[in-house]
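Values in this text are rule-based calculations from the coordinates and carry no lab data. This one's a predicted model, so the numbers in the text were calculated from it and none came from an experiment.
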Structure 1
């Protein structure tokens with residue numbers, strides 16, 4: 001292949017590339033991305049018997065996010081975890097104008113058993129309210145397609161940044177939030 005081919009291919013790749021400028025995460029082993037990753041590298045696990053039983057009366061084993069009450073309603077748990085992850089992500093880039101930043105959220109399929117009703121309608125406004133910020137009003141959205149939702153959100157992030165004047169996108173997967181920007 002010629003140098004001309006490689007140069008053209010490299011130019012196309014760089015034009016469409018995105019990079020992560022900040023991360024935020026909340027999980028049972030850490031309330032920030034750095035703490036969670038360090039705990040995972042150290043092999044720390046927070047699995048234990050939960051105060052719940054399965055259909056056979058056996059205890060359910062799981063891991064609980066610290067500082068979240070097990071009695072808290074499920075939709076509030078989602079909102080609190082996402083707020084913490086987004087706050088962690090935004091704290092690392094304080095000069096970023098959030099009103100120009102689309103918040104893209106990935107959720108399980110709507111109507112899935114155990115899925116909180118109306119979560120899709122509430123989650124972005126609740127995160128905004130709890131953080132005291134506003135995200136891009138037209139481009140922020142929820143993807144309720146389950147396992148593929150995070151990938152769909154990343155694809156939309158690329159399209160938004162290639163076609164609009166936004167500084168970056170706040171995009172999942174799950175509760176690992178990343179601020180991505182075109183190169």
Structure 2
């Protein structure tokens with residue numbers, strides 16, 4: 001962390017400029033269990049510095065790892081930060097299950113033919129989905145626009161996704177679905 005008060009060294013993008021630490025104890029030793037870090041994101045300008053907040057928590061193996069990042073948006077939109085997502089491609093056919101353990105991402109579907117007015121269902125296994133979470137999915141790119149209905153039913157660790165060809169002809173397209181997990185609570 002640069003010393004910005006005394007020697008006026010310029011803060012660089014990626015520098016941790018502050019933190020809030022949370023400690024726990026095993027009965028003998030006190031240890032850092034969680035941390036919120038303020039990290040410079042970009043080059044400081046006159047009187048200001050763009051900042052993101054990183055949330056770190058200890059995992060089961062005792063390592064402090066980054067769990068999430070929140071950064072202000074200049075476009076006034078909400079969503080997951082760069083690096084939070086991933087991409088997975090279906091292999092055998094459109095009903096082949098896929099695994100992607102990120103809270104947001106893309107599923108590239110297999111290009112097998114889907115008959116007109118027909119649905120296909122597959123499972124996304126995703127540890128980022130908890131019981132009660134909302135799961136948003138839609139046709140994002142590739143393929144014929146407005147030709148598919150997409151919906152999902154999330155449960156702990158997975159979402160069952162159904163894609164329906166709503167046209168009057170068979171379509172053999174490797175459409176790309178975009179998804180995001182929205183954490184939810186009832187209390």
Structure 3
């Protein structure tokens with residue numbers, strides 16, 4: 001349950017988003033509804049979504065696995081739930097299940113390990129990434145892909161901090177295991 005109640009009445013702009021989310025996902029998005037307490041934040045927040053949505057320089061499966069790894073490292077139940085549902089559709093279930101073991105799992109190749117290691121270090125180190133990790137990343141990816149990866153990791157960390165600090169929990173998009181519960185479990 002969020003630490004802050006939903007605003008009432010809901011601003012019209014958020015109601016329009018809610019209608020779209022209900023049509024496409026079967027439910028509203030709690031983070032958007034909570035942000036409706038400060039309506040001027042809703043549009044910039046929604047405007048950030050392309051930052052995690054990718055620009056086409058990284059393989060889609062990898063982008064989703066990176067976002068899911070960051071969400072799992074930060075134990076953000078809402079993001080694990082939402083991104084986990086997307087990743088489960090686009091990535092092999094075995095890869096999703098083995099994600100936290102990516103350094104040693106044969107399900108990930110060297111390029112994917114480089115991207116996942118970058119995401120792990122940037123998340124744990126609050127943006128700091130070792131030269132060795134960055135050099136390995138550059139062996140596999142060009143500049144646009146590296147920028148896309150860095151922006152995706154930073155944006156996902158933003159979403160994780162916002163959701164965790166406000167107590168925004170899973171809404172039932174997936175059944176990916178979080179630190180304390182199953183995302184989406186009733």
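Suppose log10 I(q)/I(0) by the Debye sum over Cα atoms at q = 0.10, 0.14 Å⁻¹ works out to -0.40, -0.77; of 1, 2, 3, which structure was it derived from?
3
So helix-only ellipticity at 222 nm (-39500 (n - 2.57) for each DSSP H run of 4 or more, over all residues; to 500), computed for just one structure, reads 0; which one of 1, 2, 3 is that?
Working through the options, I get structure 2.
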